[in-house]
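Bear in mind that the values in this text are calculations on the coordinates, not laboratory data. Remember, it's a predicted structure, so these values are computed and weren't measured experimentally. Cβ atoms are built from the backbone, for glycine too; each structure is taken alone.
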Structure 1
Amino acid sequence: MDERFRGLGVALVTPFRDNGQIDFAGLERLIEHQITGGVNYVVSMGTTGESVTLTKAEKKQLLAETIGFVRNRVPVVLGVGGNNTAEVIEALGAFEMDGVDAILSVSPYYNKPTQEGIYQHYKAIAQVSAAAHHPLQRAGPHR
């Protein structure tokens, strides 16, 4: 196991202003509170991050701001999941992955794949996320 992910990890909430926009000042305060409190890593867009209610542009900005506010003090985990493997891979490709240390993804829950299907789902995600961190591999079939 990667030692960076031992201890306490927190799935950050996504704070919003009254007008429905993301409250980035609130996010910065939240991240500071978590890091000062001793968390070992943070998760952006986990189940408490309201990712299903965010646009693609908001997701990109939320991740970028989270990475910026963390400033390499703790690892950042990106939550990206869904039932459609191709859409998960497409979503991963849309993010700037510099500053992302790991991916958190749920097993497809609606379509209930076989064990082999779950394995192939995660294998595809692993290949794409590894390629995102290794520029020489980016020319592969998913890019």
Structure 2
Amino acid sequence: MTFEIKLNKTKQILFLADNAGEVFFDLPLVRKLADFAPITYVVKHSPVQNDITLADLDRFGLTKNLPHVITTGTDTPGVDMAQASDEFKAAFEAADLVIAKGMGYWETLSELPAEGKLFYLLKAKCQPVVDSLNVALNSYVALLR
């Protein structure tokens, strides 16, 4: 199934944000995706590496520009489902399309069963990820799994 076909059948989108500076590039994409289905933008609960947090969104006045915002409930790269909040877990289960930006989400979610709902957007920056995706180092990857 292509991303376009999946998007046209989607009823609920979960957008897992990545780096703080990327939120400004995410905004137009999130607005466009909202034309297809309700969307929830997910950030980290507290700082980890350079990932965006709810406090960052509030500080820059961006929360009002996003349809619905929640946190993972964690402060880990990617998301550790065992530590994630009940709110996040429920949103993850309810979504039929999860857009996961960043290599950390591949590292933490790729072991879940392939159900055709996770769309990874990442740059493969280390050998274990390169090997698992069978791509060249520093490749940009868009993968619906």
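Hey, distance in nm of label points 7 Å out along Cα→Cβ at positions 6 and 46 derived from one of 1, 2 reads 3.3; which structure?
Details: 1: 1.9; 2: 3.3.
It must be structure 2, since only it matches.
Among 1, 2, considering only percent of Cα pairs over 22 Å apart, which has the greatest calculated value? Present the calculation step by step, with values, prior to reporting the outcome.
On the way: 1: 41; 2: 36.
Top value of percent of Cα pairs over 22 Å apart goes to structure 1.
Given a value of -13000 for helix-only ellipticity at 222 nm (-39500 (n - 2.57) for each DSSP H run of 4 or more, over all residues; to 500), point me to the structure among 1, 2 it was derived from. Don't jump to the answer; show the numbers that get you there.
Values: 1: -13000; 2: -8500.
Answer for the origin of the read-out: 1.
Quick check for you: by distance in nm of label points 7 Å out along Cα→Cβ at positions 38 and 118, which of 1, 2 is greatest?
Working: 1: 3.4; 2: 2.5.
That would be structure 1.
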